[in-house]
Structures are given as C-alpha cells and as structure tokens.
Structure I
Amino acid sequence: MEHSTMIKTLGGAKSLADALRAKGIPVADVTVRSWTLSGRRIPAKYWFHIAAVAEDRGEQISFEALAQDAAA
C-alpha cells in the first residue's frame, strides 16, 4: 500500500495531522498533505507514530508496511 493510500485510510491529511498532534507530535496539516503528492513519502521519523495511530483506529498499517512502501 502506498503512503498516500495509507493517509487516506487513516482519514486523510487533516485527520492524521490531528491524531499526530494529539500524540504530541508537532506536524502541520500542510506537511501531512504534502506526503500525498506524487513521488513523496512519509519521512521515517513519523512511521512509529503513524503505526500507533493506525493501531488506535483498528487499521492494518504497520511500521513494516511503511518501510516496505518506502523501499519500493
């Protein structure tokens, strides 16, 4: 699954940014939105936190899935 698809699965850029900020991770909506652009990926420093948001929401997005897409 591509990073942009993962962001959509987690409710979109605004929803994900809100969830990250709720976990104490300072990130702007526009930053998360930029990760959905063609050729862009989610920076590795956010993967653990995004995997935690996914787990909280019952979604199957793991740290490993984020890494696999980045390597592809």
Structure II
Amino acid sequence: MTIRGTIGGHRGTKIYGRLDCPSALRAIANGGYVKHRVFFADEAEAVTAGYRPCAVCMPQRYLAWKARKTRVDAER
C-alpha cells in the first residue's frame, strides 16, 4: 500500500497545498497538473523540499512565506 500524504505539490511551480485546493482541482479537471503532482507527508517535508505554500488554499501561510522572502531579499 502506498500512502500519498496529506499535502500535494506541483514539481514545476514548486508550490504545495491542501489536497482539496480549488486551484489544483480546477487544473486537474482541465487535464493538467497530474503528471507534475507530488505528495508530501506534511508541510515540513514540502518546505524542506523547497516548495512554497499555495496562495489559494493556504493564504495565511503564503503571506508569512512572502514576508520572510521579501525580508531575506531586502537583506541581500
């Protein structure tokens, strides 16, 4: 038995989100996304793999990620 995990991601965009994300489900329904989909056990695993949170299904986490990224970019 293969356990997919609780978080889905997209290899091309390096974005992760909930498995019921409206944006991901819309892309899947339109015939895209599936061949690039990856699964993570949890958010920590997705972050470790270099993925960022989805702005659609995880807006608070996305805003926190964006604020950190902006701060790091400004320090460079």
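Listing for the model above:
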| item | result |
| --- | --- |
| Volume of the Cα convex hull per residue in Å³ - structure with the largest value, from I, II | II |
| If helix-only ellipticity at 222 nm (-39500 (n - 2.57) for each DSSP H run of 4 or more, over all residues; to 500) is computed and equals -12000, the structure in I, II | II |
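Bear in mind that the values in this text are calculations on the coordinates, not laboratory data. A quick note: this is a predicted structure, and the numbers were derived from the prediction, not measured.
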